Structure I
Amino acid sequence: MNALQIKKGATKHSAYNLRPTFSEIEERHTLAVLVENEPGVLARVIGLFSGRGYNIESLTVAEVDHTGHLSRITIVTKGTPQVIEQIKAQLGRIIPVHEVHDLTVEGPSVERELAMMKVVCDGDKRVEALRLADIFRANVVDTTLHSFIFELTGAPEKIDAFADLMRPLGLSELARTGVAALSRGE
């Protein structure tokens, strides 16, 4: 680099730009979207994400107000701060959307997920699987002579940790509900 290039600022491929800037760092956000409970709304929300190349890590939908015909969509996604702001703004412009809340920035929130895991094992691995289930407070909801199905509720990180420990013991199937989240307090 010559002195003129240094004075103007380093190029994108320069050693001065090895660390990502604040705007390039991806963050995980949990969004709660209150929508009309009508056909096609979920497709429009998902279409917004797929059309712009945004990824959805977790998605849950359920009716929360039967008389008002409202559903709550909880979406976990990743992006730079600018991308997250863009997602929220675009969600807010969809007609059947009533409210968009970013639980990650609005204050403390509680996230939970339900998972069921089938572990196929015998002998010492069976004993170890039961011991770990007890530590993680997982319930045995089905058992045969060669397998267990465990049910576990908790933060996504807890479920990830339990699954990682069950893999070497014989984890054969995993089903997850996706994140449900609420803000804490009033």
Structure II
Amino acid sequence: MNILILISAFAAWGIVHSLLASLALKDFFRKTFGDGFIRLYRLGYNIFSALSILPILWLMWILPNHTLYLIPAPWKYLMLAGQGVAAFLLLYGVLQTDTLSFVGLRQLVEPDGKPGTLVTSGLYRFVRHPLYSAGLLFLWLTATMTLNQLIVYICATIYIFVGAYFEERKLLREFGAAYAEYKAATPMIIPGLRFK
């Protein structure tokens, strides 16, 4: 039963999160509420995303659970170090982008905004989605794994790959041939792993 509750909760979150990220819904909001509303959209989207994932994390901890594995020392310290590296890579990846736009603050002070820039250097030279790569690395280097954590981590992993696919469609529309060329030369999430 816990598995169904967690999967359902994550699926509901994923559907709402994806709909709110879609260009069609943003266009609808722009037409309905105007450009002033859209200036707040990215910041509101980020706040909503962070707050709406909290009930899933709460369910993960309060539902009946049991430990699947516990990595002993010294290996667990290596995994913790790996999580530290993943957290650093996540921060570094965010800093390589237009951080203020990523968060949604630039849109508040620059009504017209500036056109997006395709970043292909730094971490983006190795993978197209280093933030997803670092996030997955952080999740899967957990030294103590419970059943509930495993369910949420599997859901998050699936959602990341599905989300990356749809995000790439938006990036192809925004950057056209430049992104297509970058996509052909750079792995999606796992360095060195490319699919035809």
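Just so you know, all these numbers are worked out from the coordinates, no wet-lab data involved. Values in this document were obtained by computation on a predicted structure and should not be read as measured data. Cβ atoms are built from the backbone, for glycine too; each structure is taken alone.
Out of I, II, which structure matches 10.6 when mean count of other Cβ atoms within 10 Å over residues 30-37 is calculated?
Values: I: 20.0; II: 10.6.
That value comes from structure II.
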When distance in nm of label points 7 Å out along Cα→Cβ at positions 46 and 126 is computed for each of I, II, the largest belongs to: I
Source structure (of I, II) for helix-only ellipticity at 222 nm (-39500 (n - 2.57) for each DSSP H run of 4 or more, over all residues; to 500), computed value -9000: I
Structure from which 30 was derived, relative contact order in percent (Cα under 8 Å, 6 or more apart), options I, II: II
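For structures I, II, calculate distance in nm of label points 7 Å out along Cα→Cβ at positions 110 and 134 and state which one comes out highest.
Values: I: 2.8; II: 2.1.
Largest one: structure I.
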Ranking I, II by Kirkwood radius over Cα pairs in Å, for residues 62-165 alone, the structure that comes out highest: I
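A value of 8, 28, 35, 22, 6, 1 was derived for P(r) over Cα pairs in 10 Å bins from 0, in percent; which structure in I, II was it taken from?
On the way: I: 8, 27, 23, 21, 14, 5, 2, 0; II: 8, 28, 35, 22, 6, 1.
Here the read-out was taken from II.
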For distance in nm of label points 7 Å out along Cα→Cβ at positions 102 and 174 computed as 1.2, the structure of I, II it came from: II
